[in-house]
Structure 1
Amino acid sequence: MNILFGFASCFTVSNLYYNQAILFKIAETFDVTFERSSSIATLMQAGYATGLLLICPLGDLFPRRPFILGLVAFTATMWIALCVTNSFNAFAAISYICGATTVTPQLMLPLVGDLAPAHRRASSLAIVVSGLALGVLVARILAGIMANYTSWRNIYWFGLGVQYLVLALLYVWMPDYPSKNPEGINYFRMLWDVGYLFFTEPLLFQVGLVSFFISATFQSYWTTLSFLLSSPPYGYSSLVIGLFGLIGVLVMLLAPVYSRLVIDKFIPLFSALIGLSIELVGIIIGTFLGSHHVAGPIIQAITVDLGGQFTQIANRASVYDIQPRARNRVNTAYMVAGFAGQLTGTSVGNRLYAQGGWVYSGACSIGFIALALIVCLVRGPRETGWYGWSGGWAIRRDDLPPKKGEVVTPTEEALEEAAEVVGNGNDNNHGNTQQR
C-alpha cells in the first residue's frame, strides 16, 4: 500500500513541475514573452498553495477514498484542456485549477499516518515522501527530454495517461476509510482550526518553524545554483546543471532505510538534530568552497537533500500524534509553514545572490539552519509546554513494542546502546507521554 501511495504521489506531484523545463517552448507556441510564459509555473504553484489551504482540510470532513479518487479524476479530466488548448489565457487558468487539485499526496500522507502502526509510521511515510521527491525529478527530466526531441505537448499527454493510470490503481487497491468527522464540524470551522492548531499546539508550532527554515534553505540553494554553475569558473550548460537533480535519487534510496533504522526507533527530535547537523556542515563547506571547486555545490546538494528529508520525515512522524482526528488540518498547517519557507528562500536567496554572490546566499542558509537548530533545542521531546526539557533526555522511543525474536542489525544495536547510555533512568516516569 505504501508503494502504491508512493507511486501515486510521484506522478501526481509531477503535474506541478512539467512546465518548469519547457517554459521557453510554451512561449514560442503561444507567441508570448518568456516573462509571461513563466507565469504558468507561478500560477501552478499558487494553485497548489490554494489547494493546501482550502482543499486539504476537507480530508477530515469527507471519507478519504471517494475524496481522493474524485480529485484525481477531476484533475485528469481538466488536464485534457492543457493538452489541446491554443489559448494562452485558458492554459494559464486551467494550470491554476489543476495546481489547486494536485494536493492528493497531502491527503495520502495523513492516511498513511492513520494506517501505519506508531513504530513503523516513519518508514511508511518515508516511502511516500520519497515518491514526492522522485516526482519532482521525473517531471523535470522527462519534460526536458521529450521537449528536446518531440513536441512539448507530449509531456502533457504523458501526464494525462499516468494520471488515469493512478486513478485506476487507486480505485482497485486503495482501502476505504471512514470519515473522521462524526461530530459534523463544518468546513469554516476546519479552516479556523488550521490556524488555531498551529498557534496553540507547541509541538506543531515548533516543527512548523523548523520546516519553514529548512524549506527556505532548500529553495534558496536550488534557485541560486543555476546562477553559480552557469557563470565562471564553471560555465556549465543547462543539461549539466539539470543533472544535479539526480542527486535526489540518493535521498530516495536512503530515506526509507534511515527511517527504519533511526526514526522508527528513536524520538523524532533526535533524527531532526542529526538531519540539521548534516545540513549545516554541508552548507558551510558548499558556501565557502563552491566559488572555487564544483565539489562544494555537490556536497551541499547531497547534505541539503539528505538532511532536509531526514528532518521533514521526523517532523511528520511526530505531528501526526497531536490530534488523530485532525491529521489533515495538522498536515495543512505544517505544509503552509513549509510553503511560506519556500517563498522566503526564493526571494531572499535571489536578492542576496544579486548583492554578494554565492557566499551571501550561502551565509543566509547557514543562518536558517542555525535558527532551526535553536528551535529544536528550545523544547525537549517530552515537554508539554512551549519550552523546556521536562520529561528527560532519553532518545529511545517509549512506545516501541517488546522485541520477540527480532533480528537486530549491528547499526540498530549500536544506536540502541547509545540511547541507553544517554537516557538511562530519565524516562522511567514518562512511559507513554507524547513524543516529539
Structure 2
Amino acid sequence: MRLIEATVPAGAVDDLRAVLTEHDLEFFVIDETSPKYAALLHIPIPEEEVEFVLGLLYESGLDSEDHVVILDAEVDIFGRTDDMGESVDNHQRVAGAELEGQTVDLLPDKQTFVTMMVLSTIVATTGLILDSAAVVVGSMVIAPLFGPAISASVGTVVDKPDLFRHGLRFQVLGVSLAIGSATIFAWILKTAYLVPSGFAVTDTPQIAARLSPDLLSLVVALVAGTAGVLSLATGAGMALVGVMMAAALLPPAATVGIGITWGEPTVALHSGVLLCVNVLAINFAGLVTLWYLGYRPQSWVQIPQTRRKLLRRGGFLFVAIIVVSAFLLSVTYATVHQSQVETATQNGISEELTAPVYENLSLVDVKAVQDEQMLARDVERIIVTVAAPPGEEYPGLQENVTGVVEKQVGENVTVDIRVSLVLTESQTKTDQPDVQDPPERVIHHARRPTPSL
C-alpha cells in the first residue's frame, strides 16, 4: 500500500475535503503552521489507486508548486484500504509520478554503469567462446541494462526530456561499451592463446545462434520490451525481466566484438543486425505499452505535445524496425527454403534407393549447406550420407544421386556423397578387425551446373 502526504495551500482545504469524502476515501488533515500552507494531508490507499487519487488532488487545488510525497507503507492495521477501489479504473499499476521515480532509481551513476557493463561483457564473451550457456546467462544477470532500456520510453510518455536523454545516452554508451569491451577482451584471449584448442567462431553453437536472426528474434525483443514496462508498472518480477532484456542485448553485442577480433565481417554484421533489431524493438514496445496503460503527463496541457512526440518517435522506431527486419525476413525465408530443400532431396533419394541394385544401401542424412557469406544465403552444397556394407561397389550411384539433387533443388550446387560403412549380421561373425570401426568416406564431390529448362 501507499501513503500520500501532501501540503495543502490556504483556500484548498475545503475543496479537498469535499472531493475525498465524495469518493469515500479515508484521509487525515493536520494543521500546518507555515505561512505558505494551511494543512498537511495524509491519505492511506492501495498501490493501484495512487494515480486516481493524485488526479483528484491536482483537480481540487494542488499544483506543481505544492509538495506531494508517496511513501511505501507496509500495512494499515486498522484501516479499510482493502475495501476501496470501486470508483477507480481496473489498471493495477503504479502512478505516473511513482513510475518516473522508479525509473530514475533504476539508472545507475555513470561510473557504476561503465564498470558493470565491462564486467558483464567480459563474462558474456567468455561464455560465448567457451560455448557455456550458464556463463552467458550469468552475464545477463549482472548487466545493468534494464533501467536504460525503458527510461527513454518512460521519459517520452510522461514528457520528461531529461529522463529521455539520460536513457538514450545510457543505451548508446552501453552498446558501445559492450562491443568495445568484447573486442578488446577477445583480442587478449586470442593473443595470449587462451581460447580452447580448435576454436572456430562460426562452429561454436553459442555464437552461431546469434548469426541467423529470424523474425522470431523480433518477437522475443518485442515481448522483452512489453514485459519490462509491465513489470515496472506493476512492480512484479523486475529482476527476472531485466535478465530477459539483457538476453536480447548483451550476447549479440559481445558476438559483434568477437567477430571483429577474429576478422569475421559476416559474424559482426549478422550479430550487429540482431542487436540493432532488439534495441529498436524494445524501445518501440515500451512506448506502445506505456501509452496503452494510460500513462500521460500530469498536466493536460502537455498531452497534445506528448502525443506528437510519441507519434514521431514511435513512427521512426517502427520504420527502422521494418527496414532492418528485411534482413530477418531473408534469413527466415532462407531457413524455410533450406528445410524444404532437405526434405525434397531426401524424398527423392529415398525413392531412388528403392532400386534392387541399392538393396543394401540406406539413406542416413541429407544436409543443405548455405553460403553464410551472402545475405541471400543460397544453398551452395548438398551433403548426402548413406550407409553401406564394406567392400561393395555401387556403379551409377554418383550420377543418380546428383541427378536427383539437381532435379529437386534446381540450383547450381556442389554434391557430396558420403558413405558410412556398416557391418552386416554375417560380417560381424567373421574375424574382420580392420572393419570393426569402419570410417566414413566421401565417394563423390562434384559441382554440376543446373540443367537448362
Structure 3
Amino acid sequence: MTTTVAGFAVQDPNSSEQKVYAAFVYRDGSSFRFATVSGGYGHWAGNRMRSQANRAFTSVDDAAAAMTDVWTKKHSKSTYDMVIAGPFAFAVAATGEIDPADLVAAAKGEGAVLSADVSTVESVVAQALSPMTASASAATAAPSASRVTGLTVDPTERDGIVLPNGHTMYPRQVAGHTDVALMRHLRANSPDLFVRLHGPAGGGKSTVPYGAFGTDLVVMQGHGDTNVAHFVGQYLPLPDGGFEWRDGPLTRAMREGKVFFLDEASRVPSETMAVLMSVADGRRTLNIDDLPGSDPVVATDGFWMVIGYNEYGQGVRPLDDAIKRRFPIAIEVSADFTAAEAAGVDPKLIKVARNLHTRNAEEKNDGGLGCWVPQIADLLVTQKVLDAGLGLEIALATMLTACTDPDSVECVQDAITDVYGMGVQPLALGGRA
C-alpha cells in the first residue's frame, strides 16, 4: 500500500548552518496529516532532520490551507527564501505510521521549482490528497488534477538519466509532475500540445528533451541565418554532378514519428519560424515548395515538438505570438543547484551560486535589476577546471569570466570572496616567466 506525499523544502542561505525547513502533507487513513521538519543543511544531507509540527486534519481543505499558509509565511516573513526541493508529490510505502523525518531522503531527490508560487503549492496538494474533492481554489489552479496526477519517472530514473552524450540529467518537478514524464505524457496523449522551454543560457533546457526521449529525438540548432531549407530539406550535389533530395530534421521527424527539438529558437528569423505554423496546428502537415507536385508531408503517429530558447542576449529575437500560441505550455528552466550537487560540484562553488541566487531575488524584490546567477553549465565547467588540478585561482577566475552581465562582475567577486576568503580577477598574463 502506498500514499502520495506533497511538500516542499526551503533554505535560509544566510544562516551559519544553512538551515533547511521542509513541510509535508499526506493522507493518513481517514484523516490528513501535516508535518514539518527542520535542521541545518548537514542534517538535511544526512537525513537527520528534527520533526517539528505534526497535526491531523479531518478536511483536505484544512490540510491544504496549513501547507499554503506555511509556504506564504516562509516566503514573506522569514529568510527561508530559497526553494531547494519541490513543490513535489511522490508516493511512499504506507504500511504503518509515517515518520516525517523519513520523508527527507525521498524529498532530496526532487528538483526545485524555482518559479513556484502559492498556486503551485495548491495544485500539488490537490493532486496528492484528493483530486475529486480538492478545494475550489486548488481545482482552479490545476483543472486537470482529477484526470492526471503526479506524472513521474520510473524509479530507476530518479537517480539520473544517462543522456546520449554520456552525461547524466536529473529529473525535476514542474507543478506536481516530473519534467520528463510530463513531456512523455503529452507526446503520447496530447500530441497537439507542444512545449517551449525558456531560460538563461546554460540552465539545462536541452537536457530535458534529451532525458525524456533520448535517441528518439531529432535536434536542430537555430541561428540567425536559419532558413526554411534547414527545416524541410534541400537538394544536395552528388559526385557525378547530379543532385539528391535530403530531408531536413523537421521533415524527417514527421515522417518517422519522432520528436523534433528546435534549440535556440529565438535566434531564428520570424519569417523562417512560420514554417512551423501548419505543423503545430490541427493540420499537422508540411508543404515543401522545393518539391513541386509532391503531396504534403503528414505527421506520423508519435511525432511531437518542443522548442528551447533564451529570452535575452545578443542575437536573440522575441518569439511571435503566433508561435507562442502553438507552443502553449511554457516552462522556465533555470539553475538547478541540487543537480550540481549530484554531479559532484564542490559545495563551496554551489554556496557561491546560491548566495548570488539569493542576492538576485532580493534585488528584484526591491525593484532592482538583479544580478547574474551561474547556471549548472557554469558550475560544471568551473568544477572541471578544479578537477584538472590547475588551482583555485584559475577555477574561480573561470566562474568570474562566465558572468555575462558586466554590471554584476563586482557582485560575483564579492560572493566568491565571502565564501573562499580570497579576491579574484580575470586571468591576465604577467611579466616574463
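What to note about this one:
- Read-out semi-axes √(5λ) of the Cα gyration tensor in Å, for residues 222-269 alone, computed value 34, 12, 6, structure in 1, 2, 3: 1
- A value of 0.20 for FRET efficiency 1/(1 + (r/R0)^6) of positions 22 and 334 (r between Cβ atoms, R0 = 25 Å, to 0.05), calculated from one of 1, 2, 3, originates in structure 1.
- Of the structures 1, 2, 3, the one that -18500 was derived from, the read-out being helix-only ellipticity at 222 nm (-39500 (n - 2.57) for each DSSP H run of 4 or more, over all residues; to 500): 2
- Highest-scoring label, criterion being distance in nm of label points 7 Å out along Cα→Cβ at positions 6 and 190, among 1, 2, 3: 2
- Structures 1, 2, 3 were shown, and Rg and Dmax of the Cα atoms in Å at 23.9, 80 was computed from 3.
Each value in this text was obtained by applying a stated rule to the coordinates, not by laboratory testing. The model shown is predicted, which means the values in this text are computed figures rather than measured ones. Cβ atoms are built from the backbone, for glycine too; each structure is taken alone.
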